[in-house]
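> Below you'll find the structures, each written out as structure tokens.
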Structure I
Amino acid sequence: MLSSCIQQEIIQQFRVQKKDVSSLDIQIGLLSEEIANCEEAIRRENFSSNKSFFLKRLHLIKLIAKRRKHLNLLFVTATHRYYKLIKQLNIDF
């Protein structure tokens, strides 16, 4: 989970309008930060049990799939924002 301070920073960085708190850009930004945190935890931990590794990996895969769905929707609705966001987040596909 992301702290509220980090969430507010991401909202400020990716918002489209002044009072925007839940646009696709923000959701993708939050998911990207959560994915980065999950990847770091997987790299950092020494997994003593296979179950622990499997559950963290499964969570990571679900987050990536959710971000991909949001990116596909953004591509269909606003292509220019999609390319801007891809460049800003350095996402490779």
Structure II
Amino acid sequence: MRGQSLSAFKHEESSKIGTAALKIDNLERSFSDLIDQKMKADYDAARALPAEEDMDQLLRYDRALQKKLDWALQKLRESQERRQKAQAPVSV
């Protein structure tokens, strides 16, 4: 009888150890997945913007285009003002 209870005890403890090992394995796998997701997010974030030299070039293009747009808007305003003055009725 004592042999049976010792055997049952060993089996129960072995089952508990197996269950604990499985839980630890699942926890490690979940943690690994979270770390992988974080590393991928960091990798993607680091590459979201162009390299510094490329960004400088883009900013130069942007400034040049902005100057051209400002110039074109100023010419449009001047043209509209001339047109309004030409169409204004002459006061008598």
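Read-outs throughout are calculated quantities, based only on the coordinates presented, and are distinct from any laboratory measurement. Computed from a predicted model, the values in this text were never measured in an experiment. Cβ atoms are built from the backbone, for glycine too; each structure is taken alone.
> Upon calculation of helix-only ellipticity at 222 nm (-39500 (n - 2.57) for each DSSP H run of 4 or more, over all residues; to 500) from the atomic coordinates, which of the structures I, II produces -32500?
Derived from the structure labelled II.
> Work out which structure the value 1.7 belongs to, where distance in nm of label points 7 Å out along Cα→Cβ at positions 38 and 54 was derived from one of I, II.
That value comes from structure I.
> If mean projected area of the Cα convex hull in nm² computes to 13.9, which of I, II did it come from?
II
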